[in-house]
1. Taking 4.1 as the value of distance in nm of label points 7 Å out along Cα→Cβ at positions 156 and 212 derived from one of the structures shown (I, II), identify that structure.
2. Can you say which of I, II returns 65, 44, 32 when Cα extents along the principal axes in Å is computed?
3. If you work out relative contact order in percent (Cα under 8 Å, 6 or more apart) for I, II, which one comes out largest?
4. Taking FRET efficiency 1/(1 + (r/R0)^6) of positions 116 and 204 (r between Cβ atoms, R0 = 41 Å, to 0.05) from the coordinates of each of I, II, which one would give 0.95?
5. From which structure (I, II) was helix-only ellipticity at 222 nm (-39500 (n - 2.57) for each DSSP H run of 4 or more, over all residues; to 500) calculated, if the value obtained is -10000?
6. Identify which of structures I, II gives the largest calculated value of mean count of other Cβ atoms within 10 Å over residues 44-51.
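Every number in this text was worked out from the coordinates using simple rules, so none of it is lab data. Model, not experiment: these values are computed from the prediction. Cβ atoms are built from the backbone, for glycine too; each structure is taken alone.
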Structure I
Amino acid sequence: MEMTDKLAVLIDADNAQPAIVDDLLAEIANYGVASVKRIYGDWTSPGLKGWKEMLLHHSIQPMQQFAYTKGKNATDSAMIIDAMDLLYTGNFNGFCIVSSDSDFTKLASRIRESGLTVYGFGEQKTPSAFVSACDKFIFTEVLRSKNDDNQPIKKISSAELSQDTRLISLLRNAIEVSSDESGWASLGPVGSNIAKKSPEFDPRNYGYSKLGELVKAIKLFQVEERQVGSSNSKALYVKDIRKK
């Protein structure tokens, strides 16, 4: 029987929006089972009233933390303490930390030191230190099927993509490391290599649902679909067009 990772999902209600919850949990399901789902905030605050229906619908446990002092984030402290308690149980394979707050940087690093996977979820304004502390970081903007203007998320054009030097360098390096003597690389290992170097990388950040679509759109790489072994399954292979 295939084992499924057990995940603890901890949400900072002060730094997340109820509108993302459906897509957030659907995304988390790609990585494992959300065995624990907790959300932290001062539930006496009118600002968190919009969460109620979402919590009931998805069986997310609200954790009350009064704001004892203005300017001090007691919610973060409660969430960190709970995370460490859950870590010490040894019952989980990974944690999902939902916040755009840099205060969780040390927590993410500590959990990874214990050999568990950390998935971060936050807005694009999330400080780079927290992003880098996670194994994978997903910007919550891509979890919404439509953006705040109620328009589909815009695809970045081929011309713009080809001018993105960081993106091109990331792809070229990953292909080179993963390629055979002819310069061709299977897209799977390429994606894994990119994820290790850049936790926040996601083709959806550029308006493309899959890595293969993004690579094709850049038009600086050859893309070839090949049959795998004797099965009917197929895999994408990529090559830098500069390579002969």
Structure II
Amino acid sequence: MSVPVVFLHAFPYGPALWEGQLEVVKGHPVLVPDILGYENLESAAAHVLVEMDQRGWEKAVFVGLSMGGYVLFRLWNLEPERFFGMVLADTRATPDTPEQKAARAQMAARIRQEGMDFLPGALLPGHLGESTRTRNPALLEQVRQTLRAADPDKTMASLKGLAERPDSRPLLPDIAVPALVLVGEEDTLTPLADARQMAAQIPDSRMLILPEAGHLANLENPKAFNTALRGFLCELEGR
């Protein structure tokens, strides 16, 4: 049987973020949980483990993008024996700075007061790379509509969880499974330096830079993302 794959989505998106990757993992058991709305990322991780247990899965390959990567680290902290391998995409191991925490609190307050209409203007410049913003109006509009449609209460809860997440850097040297680190070449939120730091500290890791992609690299350059993911899964199954 092919190894199960768990996809962990970015903030403030939902499981639909991974639709473009489902064909890549055809033949694998797949779980795409909704991890938006948790004030504590350990609780989000525990929810994922419950869903795995309901399916009778002992282990999986975890693919986490941005917030999904933060939850992936919490999963490793809770039950590392559940991992076949991991993909850390456009994410980082460091916690929020005081300035980033303050910005998340301000965003939550603004959502409470104004609703979600301002969110695309606030997030799109960081979520999509310059290539996408200038050359792919259809994807730009798709992400804009998705941001507007996000659940405000869940979004505010996740902002708290993101701000209060712990430093995951101490976990990196003890990660004992293969890891693939992916980063969009134009990612300004979790840039190449963050990816290199993780790859350098995880013993069995490799890093790939995805061209013409920003923070949502799986949407912006799905061909490169999917090729990397497919290759990693084949490598794991060959071990």
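1. Derived from II, not from the others.
2. Computing Cα extents along the principal axes in Å on every structure in I, II gives 65, 44, 32 only for I.
3. Top value of relative contact order in percent (Cα under 8 Å, 6 or more apart) goes to structure II.
4. I
5. Derived from I, not from the others.
6. Top value of mean count of other Cβ atoms within 10 Å over residues 44-51, among I, II, belongs to structure II.
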